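Here, each number is a calculation from the coordinates, and none is a lab measurement. Only a predicted model underlies this, so the values are computations on that prediction, with no experimental measurement involved. Cβ atoms are built from the backbone, for glycine too; each structure is taken alone.
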Structure I
Amino acid sequence: MAVNRAAFDAFAIGRKVYTTASETALLRSRRMFEMAVEIDPDYGRAWGYLGYTYVQWLLNGWSEDEGLIVEARGRANECTRRAVELDPSDYHTHWTRASYYLYVEKEF
């Protein structure tokens, strides 16, 4: 599957800056993954990592606002599901989807 070069570059930066050391750092990587899927909406791996940033945000408990938590759960589900739909042969998409079920839905 061919990926748009600009989308890949945004994804690569997101992976490079990814960390859960702080909410600000995690959100910086999320923005790069968002940019990647805006450029190339069919980039499954980027959708998966975008969803995973929501999973990590939830795991770190960076908000007690129920509305934000519900929104993050929905986005994690939507993004990781879309990742697998777009690129079912990429193990990264399945890994992010499994992480969603394991850590957010607690289904395994």
Structure II
Amino acid sequence: MGDQTLLSSIFEKIVKLSKARKVDWEPLGESSFRVSFGDYWVRLTKHAFIVLDMEDNLLDEHDQRLFLPSERLDVSELHELARRHTLKVDEKLDQLNKLLDKVGGQENDDLPF
């Protein structure tokens, strides 16, 4: 493990960009995600934040299971942001909400389900 201060800074910037929907996370397996920034990859699992170069050489990682609670990066928050982005959760919930609004205005005999 390298300089945790530098890795924390990178992590916080990616969280901020993810919250602003400026990070295009890709699914990588069932519960992992990745994104590239220039010559670097960031991979994310439920417990780990991993930085690699384009040849997949490990540059640094933070596995929150290895740190005391006060030292942990909130990897689970970033994981949830990436999951919601890749699955387009907000858009799909909005579509469902609109469908339910339409259904609410119909007679019971006309319901599509």
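Ranked by distance in nm of label points 7 Å out along Cα→Cβ at positions 38 and 86, which of I, II sits at the highest value?
II
If helix-only ellipticity at 222 nm (-39500 (n - 2.57) for each DSSP H run of 4 or more, over all residues; to 500) is computed to be -12500, which of I, II is the source?
For helix-only ellipticity at 222 nm (-39500 (n - 2.57) for each DSSP H run of 4 or more, over all residues; to 500), the value -12500 is produced by structure II.
Give the label, chosen from I, II, of the structure having the highest value of relative contact order in percent (Cα under 8 Å, 6 or more apart).
Answer by largest value of relative contact order in percent (Cα under 8 Å, 6 or more apart): I.
Can you tell which of I, II yields 63, 32, 24 when Cα extents along the principal axes in Å is derived from it?
Structure II accounts for this read-out.
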